[in-house]
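Below you'll find the structures, each written out as structure tokens.
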Structure 1
Amino acid sequence: MQFVHPSFLWALGLLAIPIIIHLFKFRRFKTVYFSNVAFLKQIQQESTNRNKLKHLLVLASRLLTMLFLILAFAQPYIPAKNKEANSGKKYVSLYVDNSFSMKAMGNKQSLLDEAKLSAKSIAGSYANDDLFQLLTNDFSGKQQRLVNKEELMLMLDEVEISPASRNWNEILKRQKDILSRDNSPNQIAYLISDFQQNMGGITPDSLVKYNLIPLAAKSQANLYIDSCFFYEPVQLLNQKNKLIVRVKNAGEEDAENIRLSLSINGQSKALSNPTVKAGDKVYDTIPFTISQIGWNKTEVKLEDFPITFDDSYFMAFNVMEKLNVLQIKEPGTGNFVDAVFNGQPEFNFSTLNAGNINYAALGKQHLIVLSNLKDMSTGLSEELKKYVNQGGSLLIFPNENATISSYNQFLNSSQIGRFEALQSDNTEVESINLNHKLVKDLFDIVPQNISLPSVKKYYRFVAGAAHPTEDIIRLKNKGMLLLSEVVEQGHIYICTAPLDNKVNEFVVHSTFAPLLYKMAINGAADEAQAHTIGSKDPITLETSTDKKESVLKIKGEKTEFIPEQSNIGSKVLLNPKDNIKTAGFYSVKADEGDEKFIALNYNRAESNMQFEDLDALKAKHPLLNVIGASGHEAAVLSKEVGRGTSLWKLALLFCLVFLAIEIGLLVFWKK
């Protein structure tokens, strides 16, 4: 047995005081004269023996009470078996969770303040020559080195709430990388957190002594906006649109008639008052009308306390005045495509003859339709391939007398299949693929006995192996009338029958016009920007083809930097890394060029108020030291586990037992 504070053992000398008092009775006797004491001799003898026994028992109880009290202050313990490994310089890693959920209130202060206090107390219990690592969710460069106790204290004062969110695998790996540098046996790690369940599981390293310190908030209520999206895939001027907002209630009480507001470009547009039951979510629809061309900045907001980081959701979206549709057709072709787009205010429709093509105009189109071309020139094939690879949408109607080899040359260059011989048998349509993205929202209610078209002439199509072919309209003989292929960033749609109602009833069917509308909309760049801070996914923006080499800058109210960027076709991929810390709107612009906007939101992983409590952590990690305390008490408990089996509580218990025995002897043993 050893002692944490052996200097208290000097107090054992005080045990002599009750002994001295017992041996030397400092009581003055008074003589009382009796005429005859013969009858008192026997009583006096019996009383003296009983008093001696009582005094000896009281003395023993008093001595044992003082003994165990002194031992409790000296804190005895049985050393751990690996005591030799615990000696020498120690390497200590302190993880302080500074995620948004740590803003919740604990007993008297925020959980983050409690975590910092615990870290300071723990560090203060170690020797001055021990080395420390402070680790937070920021994963900053200065947290990748060991520091002394004084520098650690200064670093703890600087810890603030961070938008970064980490899982336990990332955290433990960072701790292990630092602690294992000198191959010391004294590797100690502390995890001070609210232990949200979304942080994943803890897989400890056998060489590191882990101490888990869970902190619990008084209230775990949180109401937040989880995500937003537009009902319409493309936003157009004067369009009546709807914003779908998903609100979640992570608390234990229902939230009734919450105030949900929508503002666009700083102007309030609409209000809503949904009710969200405890632990549930609702989808609320906020209608609005788009009234401004170009980039619009949208913010959806609700009111909640005390966790407020997830009460706003930011979106930036680009509004186009019209969608550009170009038809390239053979002279003498019918006006079926013209009838679909002409006169529609949402579309800017134009037609070129096959012999008079302006290749420069192709890149600006959202949909290009090839109507009954007899053959595809090499130049047109190359330009169309480039157009599709950069995100364009192409619809092909082959001519009844087409030079199939020219079509197949284009199709083979994109590795999407080939046309075979023209079929002249009369065939009806068997089915429409209701799961295809062009069709799935085409019908509010799918008709039971829908009238389907038939074809008299069509080309058999053999799909390629490089890209998956998805049928949209299938014939009864298992052939395909309308199909789609995804090529690079774009789409190719193929109708295997000519654009002629005499041989192809599809061109006059009720589904013809809406399917072409959807193809044009699908070809429009969806530039609604709503990203998550800290996400590893790149931010994708459209870029003009003549300014691909321009260096883009991201600028906010308090920051400006050049992100990592790479060009892929007509798009540029941006990676801001850890340069953005605050949610909101940021502009993206080169020295010369159009200004675009992106919206960054805080990670909603921190919004889920589900935590691992003390009992759950002990059950999941029986071999780890789980400490149900914070501050100085956490430091004391953690040090005790490192020393071995502590006995001071047992000593204090014995002290109270013998004190009770002494009181019982004095009260109940009468003379």
Structure 2
Amino acid sequence: MSADTLLKVENLRAYFDTPEGTARAVDGIDLDIRRGETLALVGESGCGKSVSALSLLRLLPQPAGRIAGGKILLAGQDLLRLPERDMRTVRGKRIAMIFQEPQTSLNPVLTVGEQIRESLPEKRTLSRAQARAQTVELLRAVGIADPARRVDEYPHQLSGGMKQRVMIAMALAAKPDILVADEPTTALDVTIQAQILDLLKDLQKQTGMAILLITHDLGVVAGMADRVAVMYAGQIVEQAPRAAFFTAPKHPYSQKLFRSLPSRLKRGAALEIIQGSVPRLTEPMRACRFADRCDHAWPLCREREPRWSGAGETGVRCHLYDPQVSAPATVITSTTAPVSAPAAPEAGAALLQVRDLKVHFPIYRGVFRHAVGHVKAVDGISLDIPRGSTLALVGESGCGKTTVGKGILQLLRPTSGSVVYEGQELTALSARALRPLRRQFQVIFQDPYGSLDPRMLVGEMIEEGMRVQGLGGDRAARMTKVAQLLEHVGLPRDAVGRYPHEFSGGQRARISIARALAVEPRLIVCDEPTSALDVSVQAQILNLLKRLQDELGLSYLFITHNLSVVEYLAHEVAVMYLGRIVEHGRVEEVLDAPRHPYTEALLSAVPSIEPAARRIIRLPGDIPSPANPPRGCHFHPRCPRAMDVCREVYPGETTASPTHRMRCHLYGNGK
């Protein structure tokens, strides 16, 4: 163990006892983390990344979880030999953890200040005033504006990015030697994600702490990590310095992760997917665990487990690199199939026309519940969606994107404005008159698990829409169609008799797509359908949506904050800020030549695996409240190019081309 090695993990094994047998979630991993460095642990869901992190702190869920063997050496001391009482001094003070979902990690009945004070190591010796002062200073250190006020607020009063900052403040309260960050930016907007990552890097420089970063976002890894470890089915299959890993990943699994990433360069081809899924960890593992999904597998891979090959910081667990194994002269090559590039939709009448749509929510106060104001979630947007095309709607959380989708579908009745579908004004129709039309426009919600009834079988949920709309004939005919739909979205027919909890996140997303397709819609609102999915599962869903659009002529309103997905899938993109669209045009126009400073900031904040340097625009603060939007241009308090006129007058619309328009004083007063 070298002098600068802070944590060394040797042959760590963490198992879970289940009704199906023993699940070897972590099955003999070796890692070391040095002082002041960031080690990224990447891989698909179910590979054992989070279990590895919990094992370091001995926090495996009981009684099912147990550490079956190995060593965890912190500055030479084996944590597995410490009694529980001594281990409590390690958690938080020596090793702290940021959990993946701050909303479920923060106590909703305690203020954020009370929760941070609980993490202070000297809390018992501090006066109340001293503890409050330290808590306020921690909030200020993590970049929360007006910390003296925020310290007394509850988690539900904070944005997602602010809750994540509170989690970081709690983790840093004891000045730990190691910070374990488990997907700290999953599902965050790119601007908030950039702020969180910058914050972690700055705090690392100030304190010298080491970071174990668990993520599936290779762009984040490229910007943060010093070294990378790839985990698959409970084992480390590759480890390398960041530059070497991104220049030439060695393991076939690592290579497939890279090829699964969406980008504009891949618009003319299907994204490469990793067929199959991570093997069941209750099954005996006597061969290469990736063999059934590998393009390079040969008989030896299914007969013998590969050894670790390499030395120092670089190594790989694969027969291809074992000097004692002779690989065959030929291997199976990639099976990526070309598909048509997203062509511009044919000219003609739009399937959907939205004009000056507004959705305002009244704010009631007082005993008699008087309306004292309005939350202007959507404040006058206009857009068209042609037949067979995809319009991407992007922007930070709180901009009103999801409310736009619900307003278009009449799940929320608009305050004013027009929504015309196939020449018919939807806002003028009663609920009864809308019912026959609802089959033509469907929605795929962001959280497939939350939108699927856990008490219903998958087949029943998919069949329900057909039954309500009087489609598909009798029950036998409907269930036949259900089975066909499941095959269409890449699921086995026997899924009809299973419950949602029996499926992975990607499979639940496919179920949601099948349910939407059951009533033969022409327009689908996709609300963050790939948010928080692994890149391999994301590639499967994007390929599916693209194929269905080509085959069925579907139109999509694709709500997302992932601009790589926009580049790959969309024809047009609309950028939304605080209830209004600030820039709109074809994908190549907006992403290649953004005009609005907000669009420029969004694009600059996107993590990239490309090594080329780029100017990054950091937006200060959070999005203002839609209940009290700033005077003038809503973006001017955060805009690096704001002028005096921006503080007084909201800009009119200016055109850069017949298809590219924006609202910004930099390009004139508008029309």
When mean projected area of the Cα convex hull in nm² is computed for each of 1, 2, which one produces 47.8?
1
Looking just at relative contact order in percent (Cα under 8 Å, 6 or more apart), which of the labels 1, 2 belongs to the structure with the highest value?
1
Computing distance in nm of label points 7 Å out along Cα→Cβ at positions 179 and 211 for each of 1, 2, which one ends up highest?
1
For structures 1, 2, which has the highest computed value of distance in nm of label points 7 Å out along Cα→Cβ at positions 51 and 419?
1
Distance in nm of label points 7 Å out along Cα→Cβ at positions 411 and 563, calculated, reads 4.0; among 1, 2 the input was structure 1
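Just so you know, all these numbers are worked out from the coordinates, no wet-lab data involved. What you see is a predicted model; the values in this text were computed from it and never measured. Cβ atoms are built from the backbone, for glycine too; each structure is taken alone.
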